[in-house]
Structure I
Amino acid sequence: MSERRRPRVVIIGGGFGGLYAARAFKRMDVDLTVIDRTNHHLFQPLLYQVATATLAPTDITAPIRWLLARQTNASVMMSEVQRIDVSRRTVEIEGERELPYDYLIVAAGARHSYFAHPEWETAAPGLKSIDDAIRLRQRILSAFERAELETDPVERAAWLTFVIVGGGPTGTELAGMLPTIARHIQPRDFRRIAHEPARVVLLEGGARVLPTYPDSLSEHARRDLANLGVEVRTGALVTAVERDHVRVGDAEVIRSNTVIWAAGNAASPLGKSLGASVDRAGRVLVQPDLSIPGHPEVFVIGDMASISTRGKPVPGVAPAAMQMGAYAARAVRRDLEQRPRTPFVYRNKGDLATIGRHRAIADFGWLQVTGGIAWWFWLFLHILYLAGFRNRLSVLIEWAYSYFTYERGARLITRVERAPLVQAVASPADHPASSSASPAAPTAVAAASR
């Protein structure tokens with residue numbers, strides 16, 4: 001008599017959703033495989049702190065193999081998923097290798113969307129991966145260096161002008177950090193630009209920044225940004241992004257050699273290969289149990305899933321992805337125990353956003369908090385959710401160092417660009433879609449918040 005085969009579970013993606021799903025399978029009698037294009041889990045909420053040289057890349061990453069090392073039913077593969085065949089229940093990875101599955105959890109995340117203008121990515125990179133953060137750090141720090149060398153006042157001002165497109169959490173957090181960096185680095189470390197003003201412009205296409213927060217908190221964040229010296233522009237429709245400027249509306253041009261994109265998401269294209277309906281952002285319209293229609297063995301979670309619970313859309317944030325991942329694992333357990341599944345319900349434990357030192361907002365539904373209390377609470381929660389004791393300790397040390405000295409502990413420019421800096425930020429090899437896209441005619445684009 002042959003031995004019973006254990007159910008095969010494949011998870012695509014080692015982000016919050018994938019990692020929390022994998023951990024939830026720890027005590028289940030399954031064979032688990034986690035596939036990710038990188039070898040590390042990334043704590044995405046702190047990416048902007050790597051981009052602004054507060055933290056090092058290793059502070060917010062941890063090897064997936066290390067995180068799952070004690071989980072004997074789990075194996076990890078670093079590979080790119082090429083396609084998913086839901087009819088044959090297989091996942092094809094690099095080298096035309098096929099992995100069969102009994103259950104599949106797709107948590108491949110999202111990238112930034114340029115609203116039908118992929119050619120803008122070269123001039124205005126976004127912030128979704130650790131590579132993005134390192135490139136952005138390179139651009140921000142190099143802008144000060146290039147300004148120090150520049151003799152033309154107009155060009156120097158362009159190097160000291162930072163434009164951020166998108167007034168969501170990522171955009172506001174970046175905008176709040178940049179004036180602090182300039183205020184404390186320029187006078188101490190530079191000579192020619194020591195007293196030159198750095199200009200930070202935040203462009204939001206909607207009526208207010210942080211539009212998912214209550215009006216009062218959104219307005220509080222706007223005032224905090226303004227007090228830091230950020231030019232907050234709402235109702236600002238970006239119509240063109242070039243190497244040395246941004247066009248707003250039909251006529252206004254803002255000269256800047258450092259433009260950062262934080263204005264929209266597009267789900268992984270793997271979602272479209274599942275054969276299910278998707279929304280405008282490419283997110284899969286999933287069933288109440290996070291599965292796709294006709295295939296209860298396939299779950300889509302995190303930024304790739306579009307679902308509403310209790311009459312509200314589930315936001316694309318880390319806590320939602322964590323809850324989805326754990327839920328998908330429980331749904332598999334229920335199947336194996338021959339019990340019916342229950343619908344997924346997102347429990348929002350609160351939304352927080354930081355604007356700068358002692359400046360933050362928090363919305364717990366029943367309670368709204370601003371200022372220093374919200375900022376300290378934000379720090380505590382982010383330390384708590386970091387993966388690994390070493391990461392928590394190193395981030396705590398870096399934050400303490402930055403808090404007391406106003407220094408940036410990771411101010412390294414690891415490569416010197418002799419060509420125009422913004423042209424070298426993203427090569428065609430890094431983003432094939434960008435290299436093949438032809439420039440589209442200028443159209444007004446609302447800087448939809450991330």
Structure II
Amino acid sequence: MVRNYELVPHSVPRVETALRQIVTPFPVPESLPILQQLHDYEPVAMQGQPPVVWDHAENFSVWDRWGNRWIDWSSGVLITNAGHGRKEIIEAIQKQAEHGLLTNYCFPSEIRANFVKRLADLMPAPLKKVFLLTTGSETVECAIKLMRTHGVKVGGREKVVIVSFEKAFHGRTLGSQQAGGIPSLKEWIVNLDNGFVQLEFPDGFRTPDTSFAYFEKQLADKGVNPANVAGVILETYQGGSASFAPPEYMKQLQAWCGRHQALLTCDEVQAGFGRTGKLWGFEHYGIVPDLTTLGKGISSSLPIAAVIGRPDVMDLHPSGSMTSTHSGNPICVAAAAASLDLILKENLTENARVQGDRMLDYFRGMQAKYPQIGWVDGKGLVAGIACVKPGTTEPDADLAWNAIRRSIEKGVLLFSPVGFGGGTIKVCPPLNITADAVEESLAVFEEAFVEALAE
């Protein structure tokens with residue numbers, strides 16, 4: 001259960017540096033009517049994030065309209081890979097809007113044709129067909145559909161099992177939550193599809209056995225015949241912990257899928273577009289999946305997503321049977337093309353690697369000092385800091401929450417804790433964050449963490 005922030009302003013120390021300004025109580029008293037209006041007219045489920053009313057954002061900075069400024073460690077929620085409010089993206093959106101084509105469903109457009117070709121050209125073979133969608137959940141639903149369609153085609157109607165992993169997050173729709181590995185998110189479904197099976201993710205922390213033999217043992221223990229597996233889907237790194245599987249495990253998983261005519265899907269909704277220090281997160285494993293899903297950082301702004309896969313798989317459904325209302329919306333495509341330009345021209349993938357190495361080294365140094373940090377994982381500019389009760393793997397959600405709250409009060413912005421037991425602090429700044437901003441925000445975060453320990 002996500003914890004909510006009290007909407008009672010309290011005094012916090014004033015902060016004024018070149019990159020951070022905190023000049024009001026927190027929450028800002030003048031922001032309370034806005035926050036209350038959101039509470040009055042939106043579902044409770046929309047609550048749970050820090051009560052910072054965003055006004056505008058640029059590169060790695062976020063401002064409210066009362067003079068406060070934060071170094072952003074959220075990227076929204078891993079959206080703004082190229083940075084917030086980039087003028088090149090704004091200009092691309094304006095240019096396309098002024099051109100006069102705002103939407104065209106699946107009718108052909110040149111801008112969509114150019115963008116899908118560009119994505120295909122950037123992907124390794126055999127990932128050469130692209131289906132543009134709107135959200136990450138939608139791409140996962142499509143991947144499930146394709147895996148099962150392929151399974152039935154090659155193995156009959158028993159070959160429909162989708163294997164995924166515990167603690168995984170793949171979205172909030174019916175199929176994506178069944179593929180996900182968070183039981184509390186599935187309680188509303190009631191009649192779960194028994195064709196979805198979750199195994200432990202080989203993170204090396206809460207699952208010490210990272211051998212592929214353990215994958216096979218778990219399948220056998222659950223009574224799953226490998227011949228009936230249509231596909232395996234996993235986040236390239238687990239979103240709730242930033243944990244990666246061992247490369248050798250992934251190579252063996254790919255080979256296992258090949259032997260059993262099962263499709264391997266890497267969910268890159270969080271990992272794609274340079275986030276991990278490589279353009280595509282699966283490159284860390286030395287493999288190429290059969291399908292991959294993309295979203296979040298694809299445009300650094302507007303809603304757009306994609307499924308990319310083998311042509312023989314992407315072409316399984318006949319004309320007109322796999323479409324989407326806003327597929328390849330021209331405004332969103334313009335934003336995505338401009339964002340991709342920035343990521344490539346400014347070599348933001350390399351900056352993610354360099355600055356990410358610095359951040360991960362710092363967090364691991366903190367882990368050595370504070371037994372309340374049980375695990376640090378990640379690559380590039382995504383990190384997960386697991387707060388635990390010392391000497392255990394039991395999550396400490398209160399510590400994570402207090403560390404984040406105090407960081408925000410000092411001018412470093414994060415979203416609320418994630419992962420198992422709500423005990424993980426997720427760090428994912430825009431990929432154009434500078435070395436100075438990294439150094440300053442790391443020092444601030446440690447200061448906030450130490451204060452949270454004393455609560």
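To test your reading of the models, identify which of I, II gives 11.4 for mean count of other Cβ atoms within 10 Å over residues 11-18 when calculated.
Structure of origin is II.
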(message) As an exercise: Rg and Dmax of the Cα atoms in Å, calculated from one structure in I, II, equals 22.5, 83. Which structure is it?
(response) I
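To which of I, II does the computed value 1.00 (FRET efficiency 1/(1 + (r/R0)^6) of positions 179 and 355 (r between Cβ atoms, R0 = 35 Å, to 0.05)) belong?
The value was obtained from structure I.
The value -9500 for helix-only ellipticity at 222 nm (-39500 (n - 2.57) for each DSSP H run of 4 or more, over all residues; to 500) was derived from one model only; which of I, II is it?
Checking each candidate, the match is I.
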(message) Going by mean count of other Cβ atoms within 10 Å over residues 67-74, which of structures I, II comes out largest?
(response) II
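Every read-out reported here was derived from the displayed coordinates using simple, explicitly stated rules and does not represent laboratory data. All of these numbers come straight from a predicted model, not from anything done at the bench. Cβ atoms are built from the backbone, for glycine too; each structure is taken alone.
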